[in-house]
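Below, each structure is written out as structure tokens.
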Structure 1
Amino acid sequence: MKRPEPVQVVKQRRDAVLRSLIDSVPYIGFLGIEFDRRGDELTALMPFSEALIGNPALPALHGGATAAFLEVTAIVELAWASLWDRMETEQRVPAALEAATLRLPKTIDFTVDYLRSGLPRDAYARARVNRSGRRYASVHVEAWQDNRSRLFAQATGHFLMPPSADTE
């Protein structure tokens, strides 16, 4: 019987896969978005920057920055969920990341509800995959700042899933 891997090895593999996923999208770095991983759950963080202000009179976060933050969170959550399955069954870094040929889901539509002005401070978001099949996925994202129960934006998106290595 094979012995289970040490927990530190498992954590390092998961963190390396997440880092590779995030580094594969330069726009995530441009916005300064970070991801905190707790098991398979991701929380996105968009640290405040003056460059994100859209209305200096209020001041409020730019709606485009907010929408991009929500969309990036949804895409990373979808990709992470598919990588998680492969990572846990294969117990190694998925070949898609090793070969740097990771294909991300493509946005079909993305609807943002701006519930209140985003304040000039850090923003957080979590995505929930409502449905994910071989070809299509539906995701809901919620964003907050100081209090998770006071959302400042939410979104629903539909995505075209990349073909798996098995079907190519």
Structure 2
Amino acid sequence: MKKELTIGEVLKPQGIRGEVKIKPFTDTAEDLLAFKRIFLDGEEYRVLRMRVGDGCVFASLRGVPDRNAAELLRGKKVTVPRDEAPELPAGSYYIADLLGSEVFTQNGQRLGVLKDIRQAATDIYTIDTGEKEVMFPLVKGLTVEVDVEGGKIVVDEKRYREVAVLE
């Protein structure tokens, strides 16, 4: 497992006082409020203030005094050390732990490697088969087994065939 987790991305500066708007890669934007420090491209920033609005997080960071400094952070991924992240309930996983996993049917047929997870009302998984990309929503009854340590996800073949979309 990775030692750090990517929890968001800086979208843009917000206002003139150095605040940045962050798109969270967590279930809810409120999940980011627990962090007292974040990392942007490996550089540590202490959180002075965070607030939530419109599904995003607005953060004031030490060392980012104005809009010009905030502009330099646009597009950077927000990471935190894994040991500072909250424990997840059973059956929940960090996206960073799932990416790169091999996806199989319960009969052992290899479908591909999990390349991307897009967050929506239902997460959209993208796997790379080597020849093409296949997208499918993570609907109820699709996942049979998730082995984070082994990098393996097993899906119900019938359900997968019903929902998979070739890109």
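Where a number appears in this text, it was derived from the coordinates with a stated rule and is not lab data. Given the structure is predicted, the values throughout are model-derived calculations rather than measurements. Cβ atoms are built from the backbone, for glycine too; each structure is taken alone.
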So if we calculate FRET efficiency 1/(1 + (r/R0)^6) of positions 15 and 151 (r between Cβ atoms, R0 = 25 Å, to 0.05) for every structure here (1, 2), which label has the highest result?
1
Could you tell me which structure in 1, 2 was used to calculate Rg and Dmax of the Cα atoms in Å as 16.9, 65?
1
Hey, relative contact order in percent (Cα under 8 Å, 6 or more apart) derived from one of 1, 2 reads 19; which structure?
2
One of 1, 2 was used to calculate mean count of other Cβ atoms within 10 Å over residues 71-78, giving 16.1; which?
2
Supply the structure label, taken from 1, 2, corresponding to helix-only ellipticity at 222 nm (-39500 (n - 2.57) for each DSSP H run of 4 or more, over all residues; to 500) with the calculated value -10500.
1
Test item: log10 I(q)/I(0) by the Debye sum over Cα atoms at q = 0.15, 0.22, 0.31 Å⁻¹, for residues 55-110 alone calculated as -0.74, -1.06, -1.30, pick one of 1, 2
2
